Structure P
Amino acid sequence: MAYIRGLLKREKGEKGEKGTSLVEVLIVAVMMVVVLGSVLAIIETAMNNYVFQTHQMDAQDKVRNADQILVKEIRQAESPLLSVANYSSIEILVFKADLNNDGTAEAIQLTVDRYAKKVTKKVNLTGQMAFENSQSQLIVEDLVNTSGEPVFTYYGTSLTQPLDPNNYQDNVINMTKVIRVWLRIDSDTAKAPVAAENQTFVKLRNFTY
């Protein structure tokens, strides 16, 4: 900076004031542009890191909260399951559970909508598989699980061989003893390209073995 000030400083001579040359001015201008560009690059990197971390923290919070809700309710499922399905754009899990601890089991329908990128829940307090008049409750959004990454995977006595809910639905309904809950959440894939995810194996405690 002392060098720059020296270039800009006017010196008095015998014949009057002597100004800086055009070359010197251009040198100063180039140096200022380089310095300013470096500062802006540092600021932009810091802002991008902040945005990334904010989206990552938001996704991690969503994964953790949704996992807690799903695991708590699925763990209370009564044997057998009522219905299961896993298609390219949607998953459905229906079971009975006494969520209110009032001695009466409610029917719960969990729906994974991959197009809408969300998981929702409907409850029928009578325990019947009729959810047309039930209000849909949002469990989590910004879901990025693909069709090859099911939210619900069903297992019998072996955790190495999952049951197929599409080809052998009756087997899944009657033989499921453990359900894997796999959630992948990304609130903005452009700003936070790495999805937050969590997998939990839920043992159905009310099932007979």
Structure Q
Amino acid sequence: MGSVDGTAGSGVGGMSAAAEFQRSVAETAQARTDDLLAVYADAYGAEVGDRKVTAFADRLARAQLRPGFEVAFASTPGAGLVGFTFGYPLPAGDTHWWVGLRPGPEAGFVVETGSRTFVLAEIEVRRAFQGGGVGRGLHDLLLAGRSEERATLAVNPAANTSHAIYRSWGWELAGQVPGSSGDYFDAYDLFVISLSSSAGRR
């Protein structure tokens, strides 16, 4: 399970006037894999060959194979790609995202129809562009006009600043799930947002 607690919240404030935003599909993301890895590495102060970045590369490759995968890019004329976000809908009957959710959800909460839930899997912004609205701009672009009922994301339970940011963007805590083998954290806090809200359908 990926976590979007890193630079996802770094774009608090208005959308960066200097950045240009574009929404696209898996083929475009595949063609720009090297750029995405470079942004991810910069966001975490890592090198492209570091284990953290190669683990992200594996997640990215798997995500791109999912039906409905979409990506959004933020670029500037001088720096090129400075941020990105991507996600995908959960298929009908696929409830793996919610396995072990505590406290136990109400009846029907984990039911997936193929058009109910969009997973916001990653938001990353280069360090030099954090704090200027790029993260929020990416977030809003990827969620705007979606046909799903809701979106979800996973956050490090200890990332209090990220929790506060997501709440300010309209997300609500659904509960916590245990991490899986190979995950960064032993557990993840899952947030949800209705896509009939201002961050969703427009």
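Derivation of every value follows stated rules applied to the coordinates shown; laboratory data play no part. Bear in mind that the values here come from a model prediction, so they are computed numbers and not experimental data. Cβ atoms are built from the backbone, for glycine too; each structure is taken alone.
Structure values in brief
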{"quantity": "Structure (P, Q) behind the derived value 25.6 of mean count of other Cβ atoms within 10 Å over residues 81-88", "calculated": "Q"}
{"quantity": "Structure (P, Q) behind the derived value -7500 of helix-only ellipticity at 222 nm (-39500 (n - 2.57) for each DSSP H run of 4 or more, over all residues; to 500)", "calculated": "Q"}
{"quantity": "Computed 4, 17, 27, 27, 18, 6, 2, 0 for P(r) over Cα pairs in 5 Å bins from 0, in percent, for residues 65-136 alone - originating structure among P, Q", "calculated": "P"}
{"quantity": "Top of P, Q by distance in nm of label points 7 Å out along Cα→Cβ at positions 161 and 185, largest first", "calculated": "P"}
{"quantity": "Which of P, Q leads on relative contact order in percent (Cα under 8 Å, 6 or more apart), largest value", "calculated": "Q"}
{"quantity": "If Rg/Rh (Cα atoms, Kirkwood Rh) is computed and equals 0.93, the structure in P, Q", "calculated": "Q"}
